[in-house]
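Before anything else, here is the set of structures, which you'll find just below.
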Structure P
Amino acid sequence: MEIKKVVVIGSGTMGSGIAAHLCNANIPVTLLDLKTEISEQARDRIHKSKPPLLLNKSKINNIKVGNILDNFDEVKEADWVVEAVVERIDIKHDIYQKIFKERKKGAIVSSNTSSIPIKVLSQHLSEEEKKDFCITHFFNPVRYMGLLEIVKNENNNLEKINALKNFCETELGKGVIVCNDTPGFLGNRVGVYAMQIAMTEAFKMKLSIEEADAIFGRPMGIPKTGIFGLYDLIGIDLMADVLKSFIKELPETDKFHQVAREIPLVKKLIETGYTGRKGKGGFYRVNKTDGKKVMEALNLETAKYSPSKKINIKSEKVDLKSLINRDDKYGKYAWSVISKIIKYASSLVPDITKEFNDIDEAMRLGFNWAKGPFEMLEEIGVANFFNKIDEYQDNNFLENLAKTKDENFYGERQKYTDIETLGKVKKTATSIDGNNSAQIYRFKDYNVVEFTTKANALDYDSMDALKKATDKPLIIINESMQFSAGVNLSYTMDFANKNDFKSIEKFIRYFQETCKHLKYSDHPVISAPSGLTLGGGFEVMVHSNFVASHTNIVVGLVETIVGLIPAGGGCKEMLARWLDTDEARKDPNYASLKVFDIIGYGKTATSPVEAEPLKYLKPEDKRIMNRNSLLEVSKKIIEDNRDFKAPSETKFNLPGNTAKEEMIKILEKLYNDKIILDHGMIVGIELANVLSGGDTSIDKTLSEEDLFKLELGAFMKLIKTKETQDRIKHTLLTGKPLIN
């Protein structure tokens, strides 16, 4: 079965997201709603969306719009019809009656519902129609969330289900898990329970919302929003509706009922319009004090707001064993939440899925957890878990595990896909090497380096691991959300605060040396980026010989925002790429000015399609829709380059003062227009000096080492200034830039 054309009915958030992602895969799609104007407005929202739902704005041309009265004939041509209308069963039944009357023979029809069972949705369909009907539950935002749950029941044509799974995996890049028709399916059943446990335990243990969010966040391998921040993000009123749906569908014996009871404070927030970020605020709100915006947090006991406090639990890495063994309220809270999540998730096996690790993958792909419940159990250790746990009767999975005490119970990962993923392959490494910042997985014919720091920020140890792993072909790849957000600014500021600038200079030199080593290694180096690939992360990627990029990357050189310039060869490599253009061959100033514009403004691209015109990526770099395939593609690159030879060193002929003077004129205009301030001018001048080649002229040839020295000199001048240090501190504290 081929899917060449799709119709999406319903142009709300989910319908628009599904249509946009089909566009990304170059699948022609028609988006229908009650009125054509509604569909047109949805198309406009897709086009303007931030973060962008499209890989490139031109993809919008793949969407046709219309209304269900005048344009329903489009259904006759569709291979797949997706219903994404409001969660009202009467409206859905009416739509299905029309679809099945018009669809072509054998076309798949699916609903994007997140809560209504398939047996209810399909109750008016014939036995023949039921064969081609299923639920395709995408997660929001569709482009960025990896999980797609396909919900089937006993009526389905399994060949059709598998064909749809393969299409969504291959063409749409989704992690597709086929699951049974049970309330909440996989992801939401466990994910919403986990949220409720995290909330109810915080109330019970009298933790502040900031304390609960500090634990139920990065230390547990969960996104930094935490539980109360996530409630605000989703919408407190929407979460209340979700809970009502679970209460209605689940039997009274299900443990979910214990955590889904209405909380008076939550009820009051909804009644007074405090529904989260879309309302007047929620558990957090932004208030104005003395003309300044202040983030405030709700006290769970007094229901009053006060300025939010930053909680430092002194735990940067995911270390569940240490976390649950802490002899303080944070350790007690972490254990109570984690143990209950593990107990609940394991109680659902095999009713909602016979493969327990499908639950883990649903939490990874649908909720961005670093580890699912069973991986948490594996990390804690079976013996350790049963030494601490109180009771687990009527839980067949845990009762069996308690008997076997098998520390290696987990077995193979990511069974939902046949792709040879990094997660599967890591367990087969011949040996494991590395340090606190990166792991090296050694195989017979190649090595893998995976960064392991917060946001995969780079430090001395990261460079050590990269250098050490080039004794064979090397693949730089990560399972976490980011490839690398850049150099660890906290690491750099620790030295700056001590006036130890020699250590900073030593680190930058080593960073440069490592990047150059990657580029000219005897064996090919492949970077496989996904997520943030910024600053130093970009410099690692750009010095690799080959790149296999996921379509969901955010890539660029953003150092000027914190008052620095790229110093790991980023300026050098961008100059080399822009010098290799017809325009640069005609105009000696062209490349310097072009790179000045790109780096000066800290321009980023949010997809490979956007990255190529900036020359962040080359035309020959691979673009991969399915993140799971990055390792397979990288290994294929190694196989295709058995006769690899390192490239020749790049030489530079740069214009010097003629280009620098033009750049300074640009800076003066920006300064006079108050777009940049005093320190912005200083940063711009240092960048101009590097990109023009410093004290040079067009007839003088510079080496890569000359460019490295220019970068290092400018970086060190800037890092010593109070203004750059203020920018860095402000960004580390608030996550926002400081203009000074």
Structure Q
Amino acid sequence: MLGSTHGTLTTDFRARVVACGEESHAAVHSMTVDAAAECVLDVSGRPLHAAVPDLDRFFRPASVAVIGASDAEGRPNTGITRQLIGWAERVGARLYPVHPTRESVFGRACSPSVAELPEQVDLAVLLVGDPLPVIEELAQAKVRFAVAFASGFAETGEEGAAAQARLAAAVERSGLRLLGPNTNLNAFERFRDDLDGPAIALITQSGHQGRPVYTLQELGVRLSHWAPTGNEADLETADFISYFSQRPEVGAIACYVEGLKDGRSFLLAADRAARAGVPVVAVKVGRTETGARMAASHTGKLTGADQVVDAAMRQFGVIRVDGLDELQDTATLLARARKPQAEGVVVYSISGGTGAHFSDLATGAGLSLPTLSEAKQRELHEWIPGYLNVANPVDNGGHPVGDWRGRKIIDAILADPDVGVLICPITGPFPPMSDKLAQDLVDAAETTDKLVCVVWGSPVGTEEAYRTTLLGSSRVATFRTFGNCITAVKAYLDHHRFAASYRSPFDEAPRTPSPSFRKAQALMRPGHQLSEHAAKQLLRAYGIRVPREQLVTSAAASVRAAGLVGYPVVMKASGAQLAHKTELGLVKVGLTSASQVRDAYRELTDIARYEGIELDGILVCQMVERGVEMMVGVTQDALFGPTVTVGLGGVLVEVLHDAAVRVPPFGEDQARSMLGELRGRALLEGVRGGPPVDVDALVEVVLRVQRMALELDDDLTELDINPLMVLGRGQGAVALDALAVCR
């Protein structure tokens, strides 16, 4: 994993980061980004660009070899061979069976080995139990792609993982690209070619989990590709995201992900999709992992593995959903809907109860339901009785059936410039009213660029209005549940808002160390935790403000230090193994005289001696005026490398658990977004008459900590600034305590 290499490139990037011409020609010729660009690294040693695999010849090969082809009845390879022959005919590929003992398979001449194929093939499908011995033959024959169906690799435990590592190493040497092992035939399914409009491209690590999205074709939704990545010994989810985001027919990418192979490659792929404006919707299993780790800092205890994945996805615009039904509905909407003209949502229903219920759920999810203007309400009341509420939700009391009024109502709502989405929840069929309503909605949707959504709540789903009228329109987004509609609409609005303002953080990521780096590196003590005094020197090196303080080793020196620092003072024990001093009584606050300082020194050293704690001295510190206590920290994630966390600080930090995390690199916009995610963000704005604090200074600290995390990636395991006292507006922020753990 990238995070465990501490600044070096992993073999996982072998095919994405071309090593300045040192790779084989076979690897280079399948990439679309030049080698020079791929040598660009950030200051932590991680790549800032990744090549896009040219997978055209994988999905649409000119020639295919089936290694281990069979036509013997009852053999598993026979059914697979038959399916591959049908697929090859559909895509116009020449198919060559390969088997050492057969002269022909299904009437086709059979080659005894790869070396004796009549031409260089684009794709080899390996129907063999152990694909490893075949890889070298494929390389010699200059085959570009291979698929390995065989199981018994990393999914089976340590022995299988070792076998997969050997396979991956052989593939790396060969220069070809491999899908699998432990994959299936999903890439070679029959895709409908009679459907128009933007398509969904599907990526799954488990083939069966992609079935709900694949079957959307039966509802008229176009599917262009299916990449079943399996164990990802070589080609991985990130490769296919990068490739699909460049395809003109792809309107959205739907993913089912069990584990990410490499954090940085995933972020680079998501960045490429974000630049292209192609939405990525993903189910990522593993929400219940606690990500437990041995951590000395608060930050380490707060940041679990799934929280980091969630933040990384949100940071780069990947829309994470929980269910496969949400995946299919959200991906469909994002693929087919046009760019929103406004963010206002209007709920239109034939029942006041339905409208109220849906509006509650939509508002709770964060959708904006604006009150329609008085003029618009008067217009609607021309066709809707005056006693019904039309402010939003709009209650029509029963959609008009016998005349033109129903269409007039819908058109009038869509004409409002503040309205970008119209949602009509129909909880059950009520013909002819529901039939006429469905038709009017479809007709209106055909004449507007605004999004029209219908929730058809009938559990039957065989009604003509649903099967023919609604599903027959590509301009109406049809859902079966309130929840899925709300999830998809929110994702649609969020995505377009994100895409409109997206700037890639990789373009501005630091590539050379700052002047602070050498100062900080000199403070590192490999394998040890730094004392508070040393940790604060580390912060100083990166321009993060700390209180005036002096480290002393005698009572007399503590009194002199207090005079220099200025009363009142704080006194704290300082030692390399001290993590949480308050619990041990090793902090004294608000000391105002020499006698108090002298007594405090003796008490602190006595406690340390009793507890068996080795000290490097006692800190005599400036007492900083009250502000809002925050926490900023760094931890190392096994997948993504360094992560930065910000949250409410103080002694209750682990109780409140109010924190947000990001994966570097990120810019000021993401730093501010982190603060917006905090439940206690109102404290920063001033509560109960209190003044607002210096948010700009807090953001600056977060960005400086990020720079430190990147530059000291080889040296720093954890950093915890707690509390960071954020003072009144324009007064800055001061790190009152700090803990740092070196690698």
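Every number here is computed from the coordinates shown, using simple stated rules; none is lab data. Not measured: the values here are computed from a predicted model. Cβ atoms are built from the backbone, for glycine too; each structure is taken alone.
Quick notes on this one:
- Origin of the value 6.4, where distance in nm of label points 7 Å out along Cα→Cβ at positions 331 and 603 was derived from one of P, Q: Q
- Structure (P, Q) behind the derived value 35 of percent of Cα pairs over 28 Å apart, for residues 507-722 alone: Q
- Origin of the derived value 3.2 (distance in nm of label points 7 Å out along Cα→Cβ at positions 355 and 499; candidates P, Q): Q
- For 2.5 (distance in nm of label points 7 Å out along Cα→Cβ at positions 419 and 523, calculated) the corresponding structure among P, Q: P
- A value of -10000 for helix-only ellipticity at 222 nm (-39500 (n - 2.57) for each DSSP H run of 4 or more, over all residues; to 500), calculated from one of P, Q, originates in structure Q.
- Source structure of the calculated read-out (Kirkwood radius over Cα pairs in Å, 29.4) within P, Q: Q.
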